[in-house]
Each structure stands twice: as structure tokens, then as C-alpha cells.
Structure I
Amino acid sequence: MKFPGPLENQRLSFLLEKAISREAQMWKVNVPKMPTNQNVSPSQRDEVIQWLAKLKYQFNLYPETFALASSLLDRFLATVKAHPKYLSCIAISCFFLAAKTVEEDERIPILKVLARDSFCGCSSSEILRMERIILDKLNWDLHTATPLDFLHIFHAIAVSIRPQLIFSLPKLSPSQHLALLTKQLLHCMACNQLLQFKGSMLALAMISLEMEKLIPDWLPLTIELLQKAQSTLG
């Protein structure tokens, strides 16, 4: 079995540094807005995120597409005062933007099919118009570090630091184990209370809880991962 070597460890450190730097630039403390008829409530936000999760499965898209769509939606809602009646159009537009950013060309849903089969209640032209509004408000910058990005990086680093983790997995390969954690993380992303935490810390908490179940020296590993994350900012 092949374990990560120095070059792979350097690559992981570079990816972590890049993601942490990106997060530091873009992350803002989530300040919940008072629910009114004129803005999107936290519960409405969670419902539409759960809807996007179903669309990910319906259109057989990558988890990264859902994670990016959720991040774009949250960034947009933090930037503008959005009326609830436009929420599904905003969400499906974020979803389409994420698909075009993440997926291979042949996997990107056809816009008319997406508008029809998602039952979003808006037309293709309305989605395209909303796309332009979102891009304008986000300064055409769609590349953000999502919690899923951090989960992938932390998982790979953990396996490289503690190769014995591979033998502790309950009848799962490392990729299957990561897929299981990914599914759990996507559920967490539909919980507005967790928006107060950075994606890096949410992913690290998930990894820590999982390591606690698998190996006796989980705490030193968690501390080492945290130090790696913090050192990239220093």
C-alpha cells in the first residue's frame, strides 16, 4: 500500500495554505437577520439548501457542486436583502453557476431541463438574469474555499500523518470513508446555526470526532491539524 511521500505532503500543505488564505479573505461572521416578509429567514435558507441537496442527487452531480452552490447562496444572502419569493430562483442560479464551475462540460445540466425538472418556478431567461445579478454582487469571484474542500484536505493530511488510520477504518477504503464523511458534512451545511463557524473549523471538528472513534491518539492528531491550519496564517 502506497503512503504519501514528501512531495504529496508538500502538495497537501500548499492546498491547505491556499484554502485557508482564501477563507480568511472571504469569510464574514454570520449575523442572522430578523425574519420578516421582506427577507429570507434562517429556516427558509435551510429548506432551500436541502432542496439543492436533492437536486445534486437528481442530476447526478458532484458533492463539490452542491458545496459551492451553498457557499455562493450564503455569500449572496449576506450581501443583499433578498425577498423570499425570489429565493428559489437565486438558489437554482447559484446551483447552475456551481455546476458550470465544477462539473465537466458533458455533466452540466441543460438549462431548460434544469429549469423544468427542478420545479424552481422560474424560466431559463430568469435564471440567466439572476446569474448576472449574483455575479455582479459577488464581483465575478466564484472560487471560494468550501467546508468540503477543507474536509478533503484534512482527511488526506490525517491519513498521511497517521497511516495506521487506513487499517482502523471499518471495512472501508479511505475514499469510501471520505464519501461517508462528505455525506455527513453536506447535512451540516443545511443547518444555519453552523454558519457562525468557518468551513475549515467545521471540517476539522468532523475529522476530530471521526478520529476519536478510530484511534487512541486522536487528540494529538487534531491538535497537529489545527496547528497546520493556524501556521498557514502566521
Structure II
Amino acid sequence: MRVISLSDIRKTYITGDVELPVLKGINLSIDSGDFLALMGPSGSGKSTLMNIIGCLDRPTAGTYILLDRDVSRASEEELAMIRRDRIGFIFQAFNLIGRISVLKNVELPMMLKGMPRDERRDRALELLKSVGVAHRADFSPLNISGGERQRVAIARALANNPEIIIADEPTGNLDLKSTEEVMDILSGLNREGRTIIMVTHNPEITKYCNRVIGMRDGRILDQSSMEESS
């Protein structure tokens, strides 16, 4: 089943009298269960494309169909609900809140959705256990390792049971061992049926993906499947 369809997506930023075209006609389809790596040099447009896919930004032109819905024309409130309920985000810098516990960080998306306290606590603990950091539940994110922080971030991304996970350089701040642990978790989530879209500069971790998309200068250069390249 197709979950994402991008048709002639363009993004232009305007500063004063200067127009800066960043995306120049992106056409891309992503099916349920894909594990897709998006690669390209700095300035290729991959982060802008990721922001549009994640409903964090809007295209200047083109059509974006997400889960059978045209979100390129959705309201800000509708986009916020999509981000909350349908998409989980994992960032290179973890984006955890240091002044609250690991457990509370994972609970936060469920709190925003209005889930009862006991229910969200139980689910947060279950998710932390599933990624191997339940023993850190009462710690501040500032007092755990980088690999543990990213596993907490994965648990938080799963809080509202999204169909799609967007991972922006999820191993960029990790050592080799932590990278392998995080990629094993993401691979397991993909085997469970979740669609994962990952930006990365690291060709080594594309072995976990079934599709690799290359970008340069705001355009898609090539698309390949791991089955084709093996």
C-alpha cells in the first residue's frame, strides 16, 4: 500500500528580492513497510524534503499525498495532529528535554494527546523496556550515554504508535557499537511493518534499508533497491 506520494514538489525560499530554489521538482512514492535511506551532500535538499515529508514545512508547489490525504493544503492544526498521531521523529541531536526524566520525555507525546496518566506511564515503561533502557527511566537525559539517549528518542517516537518513522541522521552522534544497536532497533521496527524514512551520510548503514534515494542540487538523481544491488 502506498503511504506517501510526492508529485513535482518544489520549495523556494525568498529573502528580500532573492529567490533560492531548494527543491526542483521531486517525484517520489513510498510504500508501507519501506525502509528508505535518503542520501546526498550538504545543500542537496534532503533535509528540506524530510521536513516536508514530516509535515514540518510546506512545499511551494506540487502535491503531497500522505496516507490517502492531500496534506499540501492542510491547515496548521491538521498538520500538528498528523505529526502527533501518524509520524514519529528521531533526530541526530536527540531533542530530549533535560529538565525532566527519561520516563517523562517518553510520556510527553501521549500527554499532548490526552492519554490518562497511569496508561501513558505504563506504555512509556513498556517502550523503554523494548529498547533496553527501562533502568534509566528516572534519570535525566543529560546523565545517560548518547546511545541510550537515542534509544529513549526512539521510544518517544513510538509513543503514539505512528505508522511512519522519520529519522534524521539517527546515528550521526553515535559510536560504532551504539550505531549498530540503534540500527538493529530500527530494523526490527521495520520488520514489524513500520515505514521508516532515514536521512544519512553514512553508506554503511544503508545495508539495513530496502531502498536508497540519492539527491543532488534539489533533485533526485537515482533510486535503487537493495535487492537490485545485491
Structure III
Amino acid sequence: MSQHVVITGANRGIGLELARQWHERGDRVTALCRAASDELKSLGVNIIEGVDVTDDISLGKARRNLEGETIDVLYNNAGLLTDENLKDMDWDRIQTQFEVNTLGPLKVTTALLELIPQNGRVVMMTSRMGSIADNDSGGRYGYRMTKAALNAAAKSLAVDLQPKGISVGILHPGYVQTAMTGHTGHITPAQAAERLIQRVDELNLENSGVFRHSDGSELPW
């Protein structure tokens, strides 16, 4: 059965591939982004531009554009990665990452929550770099902290939304060859998207709130 999938940050990288693959298998996709890329426009999916996940006004615009819709899957994909270390602790960059990576997904989810029905799914694109137990290399202060905080928020969402019948996925895509990683990585965006969609298909109330790798394995907090 076709479902309505809403994806933030769908103009490039993994978000673009998620939009492409969900659309190609017959699902209805709405892409939320600040500005649509030519690649996104070529997919033929519904696009709502001018959406900044940190901005309440633009999120209100997105909510009005989706009035009367049902969102079966809300995929919070938009994110930001910068590199801070003890010799270059840029507080402004760290704060911006908190606004995009942590508060952004929570703002999007609460703005659109009334459109998500029972058996709907909310997905947070996190990172294993947000795992405290798995950190053996240090650095990346902003990104690590913001993803750890996102994990905490997603776990609370899983608990709070369980009575409504809404499940929450907390998914690490893998080390993916995107602009965010300088096009290094072990898998392509297409491979990552395929695996992530499999994890979303498996998502239910029993495995809601579990921190998982796109390969299906469970990750440590």
C-alpha cells in the first residue's frame, strides 16, 4: 500500500536518495528543503521549499502546506557536520549544530505531529558519533554532542508517542560518500538509502526507540 513520506533535507545526498527510492517504489513523497536542487526537481515528487528546520515561521508554512494530509513516515534527515577540536573550539558552529541537528528534528516533529496517524513512524537520522560508549577517537565536539542529545530526545519521543501508536526510529546511515563526509565513506548514498528504507519498513512499536545502524545492528548508547 502506498504511503506518504515526508523528508527534510531532501535536496541532496542521502535525503535525495531516500526521496528517489521511496518515489520509485510507488510511495508519495513530500520533500522539505530550503532550496530544491535540480536533481530533486527532476524526481517529480512534491516539494515544499523555503523550509528551515530551525525556523518556526517556515515550519508553520510547511504545516499549512500539508493541511489535510496524513504523514505515514516523517524522516528527519536534515543535518550539519563541522569539525571542532581543542585547538579550534568554535562556539558559534557548535551552537548552530545544536539548532540544526538536535532542536530542528524536534521542532519539525512537533510541528507536524497532528498529521501523523496511529501506526505512523517518525525517524531521526542520527549518527554513531552520538554514541558515548563507542567514542574512542575524540574530537568533533559539536557533532558528537548534538547527535547524543538527539538520541536522548528521540528516546523520549518513543516513550511519549507509544500510547498514540506512533513508533520512532533512531538510525545511523553508515559511513556514506556525501558532501558532508567529503565524499569519503564505505557506501554510496543509494546503498545507504536502500538500507535505511528497509529499517523503516521494519519499524514498529516493539523496536521503537532503539538506536540502530542501517545494516540492522543495534548500536550502544
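None of the figures in this text is laboratory data; all of them are computed from the coordinates on show. Model, not experiment: these values are computed from the prediction. Cβ atoms are built from the backbone, for glycine too; each structure is taken alone.
Structures I, II, III were compared on Cα Rg over 2.2 N^0.38 Å, and the highest value belongs to I. The maximum of distance in nm of label points 7 Å out along Cα→Cβ at positions 107 and 123 over structures I, II, III, that is, the highest value, falls on I.
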